[in-house]
Structure 1
Amino acid sequence: MEIGSGFVVYLILVNLISFILMGSDKKLAARNMHRIPEKVFFSLGLAGGGLGVFFGMKRFRHKTKHPKFYIGIPLIVFVEAAVFSYFF
């Protein structure tokens, strides 16, 4: 496996994990249970999973009223897209 295809697999996995965790956190919130810390979502976003977090927000309608999410996550996605397009 070459580096480029390994990177694509990494991006798919980190975005899938991000998306699933958004759904899990929504379920935990509905049940008043211990939640996934917000820093986990931002860390995943900064690690390349911004689209997963963003689509998780939209799909599960979760964290959509928090400015640091509805502004921060799209900003992370935009910056990552700019960086990836510059290098690739």
Structure 2
Amino acid sequence: MNKKQRKTLELIFKTPVPSDVRWDDIETLFKGFGGKITEGNGSRVRVELQGVKAVFHRPHPKKVTDKGALVSVRKFLINAGINHDEI
């Protein structure tokens, strides 16, 4: 995991939930952990990481992820066995 991915992971597990995390940084983090990303319909993105699957919506027109989606990303990472101890 590179420095930028480590910073993104820190932000995802930060409390209170930040409102300025870019979605493309989250996708890069998924890929850094070996995740597979496929396109769905519209803004949907399917992610598979360590056998755990989830569907997310890319934010638009803004490029930052809202707090609710960030909490969902956090839960997905935890379910995939990745947590703040990975930092």
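A value of 3.5 was computed for distance in nm of label points 7 Å out along Cα→Cβ at positions 34 and 74; which of 1, 2 is the source structure? Among 1, 2, the structure yielding 3.5 for distance in nm of label points 7 Å out along Cα→Cβ at positions 34 and 74 is 1.
Taking distance in nm of label points 7 Å out along Cα→Cβ at positions 10 and 42 as the criterion, the top-ranked structure out of 1, 2 is 2, with the highest value.
Structures 1, 2 were shown, and Cα extents along the principal axes in Å, for residues 26-65 alone at 30, 19, 11 was computed from 2.
Among candidates 1, 2, the computation of helix-only ellipticity at 222 nm (-39500 (n - 2.57) for each DSSP H run of 4 or more, over all residues; to 500) that gave -24000 used structure 1.
Work out the source of -1.36 here, i.e. which of 1, 2 gives that when log10 I(q)/I(0) by the Debye sum over Cα atoms at q = 0.24 Å⁻¹ is computed. The correct label is 2.
1.9 is what came out when distance in nm of label points 7 Å out along Cα→Cβ at positions 2 and 58 was calculated for one structure; which of 1, 2 is it? Answer for the origin of the read-out: 2. Which one of 1, 2 has distance in nm of label points 7 Å out along Cα→Cβ at positions 18 and 50, as calculated from the coordinates, equal to 0.8? Considering all the candidates, the number was obtained from 1.
The numbers here are math on the coordinates, done by the rules we state, and not lab data. Small disclaimer: the values here were computed from a predicted structure and weren't measured. Cβ atoms are built from the backbone, for glycine too; each structure is taken alone.
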